[in-house]
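Coordinate-derived values only; no laboratory data. If you're wondering where the values come from, they're calculated on a predicted model, not measured in any experiment. Cβ atoms are built from the backbone, for glycine too; each structure is taken alone.
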Structure 1
Amino acid sequence: MDEESSPADIGKRVRRLRRQRGLTQRALAEPAYTAAYISTLEAGRVRPSEPALRYLAERLGATFDELATGRPAHLATELRLTLTEAHEALASGRTDEAAERFASCLERATRYGVPSLLPAARLGLGDCALESGRLDEAREHFETAERLQGDEPLPLRAAAIRGRAVAHLLAGELRYACYLLEATIDQLNTSGLHDPDALLLLYSAAIGPYLDMGAHARAAQAAELALALAPAATDPALVAGLHRSVARTLIAEGRTAEADASLARAQELYQRLRLSPDLAKCHWMRGYVHAQAGDLDRAERELRTARDMLAAHQAELYTHQVEVELADVLRRRGSHREAGDLLSRLLDRIGPDRGAVHAAGAHRLLGLMAEDRGATDAAEEHYVSALSLLERAGAAGDLADLCRLLGDLLRRTGRTELALDVYRTGLGHRETPGTTTLGPAPARPPLPPGVLGLSRPATTGR
């Protein structure tokens, strides 16, 4: 019987239900019990036995669980339906509605003691907070979900760990994001818990921070292993996410046509699954691919589509990150004023603890535009701000390029020795990306020979 169901609580429920059904104490009691017993029970002076409660539940048209614990009949079914509706709302981009439903499920499951549904409600609230850019709140929900699942096998905790890692990534904590993901992957593989869905989720999540840290070989290896696991995955949304993540490794290698094809596969799956926020992120990445290929018209269309979709879903942080990419396209098309206005507004909303890598990108673009205007002091200030953000985040992938830009500016303004120092720093990041922050690669899952391989092999490295 539920710990909170004191004799007084049970007595109150019996009395309420008896009165609702228009029964006297004698009518409820007979033939098995006496009216005096029901009077004593309703007064909370005796704890009824299980047989007595089952008898009374049948007489009152209630369930034993409802009478013993106060849980409404069919509560677990209702709560699972609420979770399903919440996930559907989140998939459609109705984040506020989804959060309300997850919160309702959490409150009722807590109040009536249904612990099995608490982790799912917390995970849903964490995903809603991520979409809305509330990173501290997201971390708290994911940490609580993981703690609630403490006795569960590690594969069941993978979603909470992945959520924590993404929250840290968006906050600019790339090293810790990689640590969380790699430690979990290593534990899964070394302990024999080779769950394809869990590993696919974690490998796909690791690709982004690997690339931001400049660990391209590690990102390519993660993509390879994830592709090898995909045929055994049971969740099509994970496969779609994989194709989106693999596209990033292809972009980094300059294979833009293959990246676009990978994104097209992801987009087709997201459309079929009606996952609107993820579909918006596909438009975002396709815009970036077209920009890399020099097709600025298509790039601008895709990025504006992504921005509008994400803004409609109130995905504020992701919207701002898309706007950095859009500003770059606008700059390259000669729309400097629009790009500059967009970036200046963004820097009030993103920064060291919220989209650090994209904030650095905004400063980099503002520096380039300042150089075009001949405003070298302003350009230097923006480059230094970007450098500080990237160093704090550990984003070695962009640091080398930024060091080149700053070094060139210093050289042109006569500060040759300082320029050489900056170039040397950039070369250090270029030659050993990721090695100062990443340890040995996690253990690999056992895969049949010959199943690995993108269109050309990826090397193992740090």
Structure 2
Amino acid sequence: MTKFPNAFVIIIGVILFSWILTYVIPQGTYERITDEQSGITEVVSNSYQQIEQDHLSAFDLILAIPKGIEGRADVIVLILLLGGCFYVIEKTGALSQGLSKLVELLKGKEVLALVIVSFIFTAAGVTIGMQEEVIAMIPVLLLFGKSLGYNTYTIVYMSYGSTVLGSAFSPSNPFGVVIAQQEAGVALLSGSEFRLIVLVIAYLLWVWYLIRYANKNRVDKIEMSTTGETMDLRSKIILSLLCLTFGIVIYGLLELDWGFMEMSACFFTLGIFSGLIGKLGVNQTGEAYISGFKEMIFASVIIGLANSISLLLKDGMIIDSIVYGLFGPLQYVSASISAVLMMVSHTILHFPIPSYSGQAVLTMPILVPLSDLIGLSRQTCVLAYQYGAIMADMFVPTNGALMAVLAVSGISYNKWLRFALKPTLLILLVGAISIVVAIAIDYQ
């Protein structure tokens, strides 16, 4: 049997397919205006028109690859430095001692461990839209999960999957809800009560499926080498600094408008101090960082290659045509059907536009006038976007974070798709029902 292509081959294949699409799909564009004060570029509704320009050459196709990697430099830096930081902490022994202590505390309470870890990552998705940051944590999570008897799919589901769930159903995700509400012209963070109720329902269903799958697919526990070893003072200090760093990063993202670069600086500093406190010395700390870079380099390249797809579709002038084709027909059906189809269309659109913040900026100015026309509240329009677009991060191969997580975890994409499709569709059904309810109660 022929082996299924790995993440690198899949991404290259999608890049090639995207280039071919620029010759198949008619070129078109919406008119855009930029606000001089905020610097935000908005799409003018009903301004779509087909255009004719030169198609992308074969050299443009090749050039898109280094351009894509360059365009995600800030995320790549974060993944490399975060990966290096965790590798240094692991080398000090603090991570193994901490995990060993945690496993001992949770012995016989494996289900509780699933709930706690899933809740933490869901909360991270709700507050800061975490995704890429999970990549560097996967090796540690695999060690932790397998010591409790859980397989790789369970571990990725409870970590990366939970961040996607939290991001999608969040009442406050700054890269999803806030941007979409801003583009839709509704009060920021408004309608949070309804979103919180749906979030709780979705989370409970998510955890139920997680526990059900995990219990049916237990594996032999892998005993950790440091079990029974007492944590020394240095390890306690290092782990305390790790928790403190996460706290500082979350505060910076929420209150100080931090980005990936500020996060990278914090974790780089944490790695250096951890190495010195752990008595690795300057040379060994540097060597540990280099080893961590090596572990994360493939995941970093995958992130950059995924960005090449969006660049090709944008430079080929067909993204606006895809948007026009997906959302144009919605004006001819009822509000309820239109809203659900809007969610489905957002899911489909997330294949060529894997950045859900970019998808909000592109689609909201187009969909808001359409929503007004068919009697759909703008708040419900935002719901359809966040549920459809962000939950698609569970399976779209153009999402660099997903493909990088799978690469680090050693899971092939086809096997992940078979695993993830059922719970994702289940949660999307929750989203569709909540949208219908929102229309029934005139959610504003």
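Suppose you compute FRET efficiency 1/(1 + (r/R0)^6) of positions 65 and 217 (r between Cβ atoms, R0 = 30 Å, to 0.05) for every structure in 1, 2: which one lands on 0.00?
Numbers: 1: 0.00; 2: 0.20.
Computing FRET efficiency 1/(1 + (r/R0)^6) of positions 65 and 217 (r between Cβ atoms, R0 = 30 Å, to 0.05) on every structure in 1, 2 gives 0.00 only for 1.
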Item checked: Identity of the structure behind 28 (criterion: relative contact order in percent (Cα under 8 Å, 6 or more apart), calculated), options 1, 2 -> 2
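Hey, mean count of other Cβ atoms within 10 Å over residues 241-248 derived from one of 1, 2 reads 24.9; which structure?
Working: 1: 24.9; 2: 14.8.
So the calculation was done on 1.
Which of 1, 2 yields 37 for percent of Cα pairs over 33 Å apart, as computed? It would help to have the intermediate numbers written out before the result.
Working: 1: 46; 2: 37.
Value 37 for percent of Cα pairs over 33 Å apart corresponds to 2 out of 1, 2.
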Item checked: Value 1.00, calculated as FRET efficiency 1/(1 + (r/R0)^6) of positions 97 and 313 (r between Cβ atoms, R0 = 25 Å, to 0.05), assigned to which of 1, 2 -> 1
